[in-house]
Structure P
Amino acid sequence: MASLLAIHMQTVDLPEGTSLTRQEYYDLLGLLGDHTMKLQSIYRSSRDGTTYSDVLRCVGGKTGLVFLIRKDQYVFGSFISAGIQPPDEPTSGHWYGCDVWDFSLAGHFPEPTKIDIDDKNQCVSVAGREGQVNAASVEIGGWLRLGREVGGDAPAADIRSCLQPAHPGPSCACGLHGGEG
């Protein structure tokens, strides 16, 4: 079986511009549930810029997003089904429910692992271009905060500044918040 897996993995084409190895990409496809799926790298900070505006420009109205973070030996991130939906007002935030789960491809567990998020945190919080959600630009599932200056009270200028607290933030409990806030 292992030899068949290796042969199939060799036929998987990596998306242009990805930082994933062939094994990491194949493992991600497995977590997504379809090894034949074709993913596209629509944003990469080293290629597209490091600001929240750069993310919004590249991601646009796309859905089914994988946010991938590579730090030393760790490769992890989050999946959100609904995409990034900024609020109409640039200084406000938008909270909405969608399918959310985290994953680790390397460094945390012996094998790639999908991490289910509880029902109350099946949501995303997105700041307007001049706003914030829990001092971040984007909060996924109450856990992963992108563009979050550690110790700061406003979003970081660099979207790569992230925070993943040991417990979910209260603002993403979709039963408590809905719509734009």
Structure Q
Amino acid sequence: MHQQRPRIPLGAHLIIKHLGYSHHGIYAGRGRVIHYSGFAHLFKKHPIEITSLEAFCHGKKFKIQPYRAPKYTGRKVVRRMRSRMHENNYHLIINNCEHLCTWAITGVESSPQVVRMMNRLTTIGYVSSAMSFMNSMMLTVTTTCFALVFYIKKKLREKAKMQISVYTELKQQEHKKH
């Protein structure tokens, strides 16, 4: 699956895994790949470009994204990619290299990795909300427990003071009798 093949089909959707994301391009033949370089050149935004397979891979192995029913294949995919050459509208969320490749093959821009990221962030949001709720519940329980402890201590002190005053009074009365 991650092995480089001697012959890569023209128009194949290539994927390179990086830490936290994957980079996508379309094989254009003769060892070249068309891709949205985006921020591949450090933090300077670059347009859709054609590069060598080696430059695209940066020493990493690629995999080919399979499609069950592609709308376009082979040369048509490459033509579609070439029609957008030099476009410089890269956006990590709404117009990235994966959007470009899925558009070239299916006619619809999509980025499953953006959807996965959104789902992960949503899950993190729900979990942190639940934890926050649980923390607030625990804080409420803890606060209530401490309040009850202070109330009990206060009542015990009051009772002790009352008993001391009663004891002292009884002691004085007893002392007066003798």
Structure R
Amino acid sequence: LDLAHNELEEALKVKWNLNPAKNVILFIGDGMGPNTVTAARIYKGGESHRLVFEKFPHMGFLKTYSANKMVPDSACTATAMFSGVKVNQDTVGVDATVQHRDCEASLQAETRLQSLAALALDANKSAGFVTTMRVTHATPSPLYAHSASRSWECEASLPNHSPCKDIARQLVED
């Protein structure tokens, strides 16, 4: 009870900054749900221990599912986080009218979603990302790519004679 009381007192002391945001930083723990966080907390210091990020003044959890499946993958959840639109499993940066591996549909301008990074750049702001995963992976790629398959990371993974650009090429060229 003392722990809960102390945490509440600490939370009530936070002075809210009501000024316009100067920067926005998203930390995404891909696959890091409540069970994983709890296990890390207990491992690090016991049930009442708080991990560093749990001390941030603002934190949120996101529960999502894809447009066509109950259990989502990183591609559709990252696309939803970065664009605000639920999409189909295994697709990156394209709306739910694009089915998995439908290259032609993913080339249509109206299916391509705008990410937070694109919105920032359009507003003459800076945007970037840091990742411990490869840059073409399903979690960071919806920031810049539009693909009917999260697995089309390089040219060798595309279907033969495909008019689609692979995810790596989109990062460099688009």
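For this structure, a couple of remarks:
- Test item: helix-only ellipticity at 222 nm (-39500 (n - 2.57) for each DSSP H run of 4 or more, over all residues; to 500) calculated as -5000, pick one of P, Q, R: P
- Test item: Cα extents along the principal axes in Å calculated as 121, 31, 30, pick one of P, Q, R: Q
No lab work stands behind these numbers, since they all come straight from the coordinates. Computed from a prediction, not measured in an experiment: that's the story for all the values here.
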